[in-house]
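Each structure below is given as structure tokens.
Values quoted throughout were computed directly from the atomic coordinates according to the rules given, and no laboratory measurement underlies them. It should be emphasised that the depicted structure is a prediction, and the values quoted were computed from it without experimental measurement. Cβ atoms are built from the backbone, for glycine too; each structure is taken alone.
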Structure I
Amino acid sequence: MCGIAGIAGAVDEALIRRMTGTLAHRGPDDEGFHLGEGVSLGHRRLSIIDIEGGHQPMASADGSLWLVYNGEIYNYPELKKDLEAQGRIFATHCDTEVILHAYALHGDACAQQFQGMFAFALWDAPRRRLFLARDPLGVKPLYYALAGSRLYFASEMKALLCVDEISRALDLEALDDYLTYLYTVPPRTMFQGIRQLPPGHYATWEDGRWSVQRYWRLKVGGEEHTEEEWLEEVRRALAATVQKYMLSDVPLGAYLSGGLDSATIVSHMRDSGPVQTFTVGFTGEGNLYDETGEAAAMARHLDTEHHLLRVQADVTELLPRIVRHFDEPFGNPTALLAYAIAELVRKHVKVVLSGDGGDESFGGYPRYAGVALAERYRKLPRQLRAAVINPLVQLLPESTRGAHGFRRLREFSAGTLLDPVDMYASWISYYSAPEKAALYGPEVSKALAGRDALGYVRHLAREAGTEDPISQAMYVDLHSFLPNNVLHYGDRMSMAHGLETRVPLADPKLVELLACVPGSLQVQGLRTKRLLRRAMAGRLPAEVVRRKKVGFNPPMGVWLNTTLRPLVDTYLSSNTLAEHGLFQAVSVQRLIDEHRNGRRDYTWHLWALLVFEAWRKAYQQ
């Protein structure tokens, strides 16, 4: 893992050094710079493969190409052999040099050959042309800004904020997306002057002209196999993928919870020898998610060198750190735990494998079962559902202590009155359109009049090209929730401590295989991850294969009413909100009151506002 930064269109040594310096946490092992005609490149390195030979920026043998790169290309040994067969001569054993040779032979099409996680920028000196690319699922970030005659890029926005000419003004459409989904939607960021390159895209800057192209598109369905044939395909793919992701010249380990995804990864890692595993529990009031006992049992079953780490999260102290590493509001509170986990794990290993991506690839979220159940529920007369059942369900109280049964029942009942796509969009969003209408101040309401934030999900659902509701929902999540939420905080929180996190269950080739599997084989009735459970039967204990998804979340609903109560009263007070006028204080107070008296669970709503205000104080004042 690394941090990259650059300027196309100018040589500015002082600025590129400042930009690169902000990324030191991403690459604590080494730094390097290239100042060429019309370009400035900077790199911070976390050394994983070919520790001695992988210094960056790296140049081609003739000095015509210069590269800064963040990530891992897992199929680089195969690519290297192919390139050598075509006459390319290598000076190192690292994957960085493979990118240079692949571009020299194949140009922009090289991005389609790389399997892994990556964000890189390659300067083609003879053409005075910059080529940038980001991996298919967006594991690695890449931001850019156009200002005057220059293009600026970096792994994180903090590097771009070193540039005075880049606008820091608030992007209200990004704010609207953030309150809807808890994250900003590419290419927007919370800053008007900064954009992010979407996953699966490459971009070029040449003679001042900027162009963005999509190079990867997931195909849903199209292959006919029996269930047993799919099982064999999945078993082979899992074994090969995990082995591929273990490529490293430094010690690596794996997260191990009590769930199926991490156990699947560790089980396949053990095929190659001993494994260090890490389970994290956290102390404090309201914890419903402790799986340390189940994880310890799994570690004994797999015979791993197991580490149990206990986190006592001081959220008040962690919040400003989290904000500084995201550079914009990010509303999933799991990021707090991910930050604390990475800090502890980094003391033991430099690389860790994670189960992230398993739910999106194998159909693990309970909402996928909800999609299947909704198809049956809609067979009841609409009048009965709309006039009788739904009004009664909406009266149910909600728990703020992490038990979401009644909330999910309420959302299910209301959602099934909509068409399937709008139903799913409502399930994966947080602030609804009416809630935002009540929240926004007059100027924000005027600026966003007529905007439909859920159009993002509708577009993805249409793009999936399938009428299968489960496959459609999984496609939406693979292109939204996974890259913009799960992988986003996974990168930021691990790289905050110089820890490389690898996600084999989000491998593009594995995802492409699973996208061909009919949704009915992934989810049947209320049973999720059906194919993965069958594939791992016999390799893992039966209770693990059967276990329901628990998740790993902090008891934020409880904390907002207890330890975080003073912070809520300060950051969301009428005086604070009056400073910017973006939100109606009376609406915010209603959310606070209803959450505190237990009428509604507004955990996500309030945490999103709290994080936004913390960000605003740090970046907008």
Structure II
Amino acid sequence: MVTLSRSVRRVFAGDPLYTVASMALDVLVIVLAYACALLLRFDGDVPQRSIEFTVRVLPIIAVLYIAANVGFGVYRTVWTYGSIGDVLNLFRPITLVTFGLFLVSVWLPERHLPLSVILIAGALTFPGMTMVKMRTRLLARVPWASVASQRLLIIGAGQTGQLLARELQANPHFNYQPIGFVDNDPRRLHTRVHGLRVFGTDDDLGRVIDERDAEVVAIAVPRAPGSAIRKIVATCQDLNIPVRMVPGVDDWALGRRGPNTLRDITPDDLLGREPVEIDYASCAGSVADRVVLVTGAAGSIGSELSRQVLSFGPRELHLIDNNESGLHDLQLELARDAGQSVIRSWVANIADEPRVDNVVRTIRPDVIYHAAALKHVPLMEEHPDEAFRVNVLGTLYLAEAARRYEAESFILVSTDKAVRPTSTMGASKRVAELLMLAFAAASERTQFVAVRFGNVMGSRGSVLPIFMRQIENGGPVTVMDPRMMRYFISIPEAVSLVIQAGSFGGSGSIYMLDMGEEVNILELANRIIRLRGLRPGRDIDVVFTGPRPGEKLREELVADYESMVATAHPKVRRLTSGITIDGAEVFRLVAELRDSMWSDPIELQRRLHLVARLHSLAGGLADVAGEPATPTET
């Protein structure tokens, strides 16, 4: 009795009028269930005695059912969002009371209410109460209740897709009426999910859209590859059907987004990079409670490196950049999540040898991430002396300081443009790699490694923000060559894998990140134009400008003299070449280039290319005045 009284108090603690109305509807269901049961049992000709007896005992029966519902918490359920679990919870009190009444009736000396009536009434009470309580969601499925809604075809009948369908069916105010699914899993083909049919696979998308009069397509496939998204978008764009992306289930669970926030397709979706899972323990072990230095900290890669390194709890995090404003803003941002870590910024030029030595001597870093570099290919063709000064000499000065003050590890952020370089920027980064190999051979304490990756999505000067800006300005969109292909990686993914590769160590190693599949730049430009509801060649012109100086039509990830070896992480490969690097010769050549840096930039550029393209230094490099390296398309 005490438990029941507590349950009653909880039931009426919310909205008493709503609870009373729910109980009244349940009583109505019970009355109708017993009336139908009597009619069924006696084939429409109910004896007067049974009617009179039922009228007398029906209030008691109703009270028993309502009390059982109260005890099982049925009236505390928010049935607008009712689930199978809630329906099963309703089944328990109805079953308990029905069989209780059945057993009591068995022992009655005069049975004016047949046992079959009790069972039939109980069997009718359950679906009746269920329909009354789930009426909001059931009404949402009525065709005329969704006249103003857009007919939505869902790509993916998995967890995210079925959750989307269920929520849209329960909430017609979202203005989407799910009409079915398309899914590539053959086990789901022609099955039904929440009453909606799986009509076919991605290959059938165009036919399904046409046959089912779909007005919107929603992609509900977490981590869908870029190739699949591009295929879906292409089909829908040909049919002039808008495409939306569905927030992941984790976003819904954390309350960041819901089914009412179906978003537009972004260029990042078209490229389709999957979120990276790293070995957290390994990465934390290489950074936690250590003094970490990040150069180029105000840049796209450097700032994300700083954020992710800070998440591993370094004792001190030091940031170097010559961009005073960017450095100041980054430090203010990081200070909010610093915890026990000490953060300090250093305004410095990485090519200023005394300043670099002073900074490293002062902070004595355990780990150095060297991300400072000049990266824009056309500009470096015009200013080869600056490319050499920052990318080569900056690396030299920082690596010398790291060795001198016994840092544990030095991680050079490199680029795929260092592979058979055809640009001054690529040549300078290849020479920086050679310096790293030379220091690795000459250092006993400090481990020197390099990490290569390709184009970074969304970084300053990258193709995606350029295309977006050109479209916003009304065009034209400029593409260098219709055959141009590029690999892309997101900034967070690249940085996560840089930290992962750095944790592997292995002094003298060059690591290459998994760049996924190549993307045709012209196709990407056309897709982005169409995503904005515009037509390439009509609303927005696409103009071919020809390759810029130093640019390749296709980037290379690995040189012909290198091979890739698996590491402990599936997206990081270690490169091997079998070539012995003469460190002393590398240092000598860099010193010669430094001596001639300001006298003749053209000669410096020629010699830099030559040094970068000499793959074996074992035989000596006295002939640096040989034929110039000529950029080639690959």
Structure III
Amino acid sequence: MSVHSTFKIQNSMKIPNFDEELSIEQINLLTAFAKSCRHTSIAMLKNSQSGHPGGSLSSMDYLATLYSFIISQTGHPVIVSNGHISPAVYSVLAELEYINKEEVIQNFRKVGSVFEGHITRQVPGIYYGTGPLGIGVSVATAFALAEKLKDSKKKVYALMGDGEAEEGQVYEALNFANKYKLDNLVLFVDYNEVQLTASLAEIMPLDLRAIFEAANWQVLEINGHNYAEIWGALRAAQNSPGPVVILGHTIMGKGVDFMEKEGLEYKSTWHGNAPKPEQADEALKQLELSKEEEKILANFKKQVKWKPEDPHFPSPLSTNHYPLETGSPILYGTDKLTDCRTAYGKALLDLAKLNKNILAISADLRGSVMTKFVAEELPAQHIEVGIAEQQMVSLAGGLSLNGFVPFCSTFGAFMSSRAKDQARVNDINKTNVKMVATHCGLSVGEDGPTHQAIDDMGSFLGMFNTMIIEPVDPNHTDRIIRYIASHYGNFYVRMGRHKIPVITKEDGSIFYDENYEYEYGKCDVIREGTDLTIVASGSMVAEALEAIKTCKKSVELVAVSSIKKFDDTLLKSIKKTGKVLTVEDHNTYSGLASQISQYLVNKGACPLVFKSLGVTAYQLSGKYNELYEKAGIGKEAIRERCNDIN
């Protein structure tokens, strides 16, 4: 029997098929459902004295229709981009008995509760936690694309606010949905024409229909409080050749007289202000259910077919979340120079050949970031978002929660700045995104300071569920890429642009050979010494290796792979020599030097000497080696500093 098959319940009410218009009984159910949810929302806000009633109430009639007649029967994903309407979302989930109604009323916005002020993935029935506007629309495109890649017939339903369309990320998402013909995506816009501080007309006049039509979306415009029109739009959306947007004209604060009055005047009074207890009591009295309405709801709840699973969050760096073949490492010889980005691209292709759930995502830079290898050989596993880094990172977040392992790549300057907000929200959602950034540091060379990412690692230092890695050479890169593919969590892997030599052992053999196994935070002693420890990351290891060849001191060179985690190898070396010189193609304020100094303090280790070399000012154009010497981080500068340390 179809999930929308007609079946009888008490009062002769039935779940409608998509080829049916609503009956009086069905409208009565929706009226009671929305009324009860409004009551719950106000009760939550009364108790918390904090939250967003306006949009919660204006979007309630659409949510009631969507969840009562579709989600309760199918469990199709819903992504709410305007996450501040959590009172509405939680109240709907409570009405369907997915969460405990009394618990959410008592604990909404309270310390220690999962019922946060903006929707969170810790609550059953929430697919992605949102807050910063625009992000959820991109995530919805990810869920829709994931269903198509899995050849699923599921629809994905999304919600956003009208003012949210001012965000540039929404524009990126609309174009992406059009390009990939996401005919399984239905987006509802709560068109109440009021923003946080004033009306839409005053803050930023928008022609929403024109915006969506320009991106080739099917636009359906309705009264967002008329159940027949809402259902009619949902019916029409089922057979669209592309993405659909429902512009639901609503009233902020709908259903509560004193709030609705302000909403009709396009005042933002109730956007983010909870009603005072006496006001809430007035609203609650207005929203009390009749005995008949209670009976209608009780009868309906017996027919709910789908219930969400409890949230699941794999531990960072765990390996048992899904099976994945890592293949055999590629070994790069010493006979020619190779850049780390090429090693990344080839390792990614190898992984993609072995695993259909590995995806490469590029923002119009496939030839630079080397996802081109996947694009050329496995086009179905390569996703092109265009010049839209924010869309790319949020897309990756959504895909990663649908069984895919997305590798998204762009230049370090863009990944860590333009898409930092999106990476941060992924971090909060504990996603599984592999951000691989190329052209980092002064290595990018002639492109100049706008493209020389010398602060990028600092962008991810404060993220609790994102690991940072910088490979030393092509062989190290290959092992790292295979490692992050098979270990859960968000990663930021940075690498330069230029070709670098393969790092060797003292006897000339390859250091990162076929027997080398990478672990997150692993430090490697490249050369042993007694007088001074040079701690270097990335391409600086090769520079330091050249420098110590003619250094007057016995230098121990330690390669660090992550500035967030160091194993005992580093501490042992520093305790042995008592003197430290850090070298990085990054600023020292939020990079290797600052993190090692903090690490040593926490370990109670105080070296006799602690010096650092890093990028201390923006550089202009030039070849990478020229810029290294000019900035004081090249091999000559390293040698001089080593010799100066007493």
Task: Highest-scoring label, criterion being distance in nm of label points 7 Å out along Cα→Cβ at positions 177 and 369, among I, II, III - done: II
Task: Given 38.6 for mean projected area of the Cα convex hull in nm², calculated: source structure among I, II, III - done: II
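When you work out distance in nm of label points 7 Å out along Cα→Cβ at positions 481 and 585 for each of the structures I, II, III, which one comes out largest?
On the way: I: 3.7; II: 3.2; III: 1.6.
If we compare distance in nm of label points 7 Å out along Cα→Cβ at positions 481 and 585 over I, II, III, the biggest value is for I.
If you work out distance in nm of label points 7 Å out along Cα→Cβ at positions 281 and 449 for I, II, III, which one comes out largest?
Numbers: I: 5.6; II: 1.8; III: 6.2.
Comparing I, II, III, the top value of distance in nm of label points 7 Å out along Cα→Cβ at positions 281 and 449 belongs to III.
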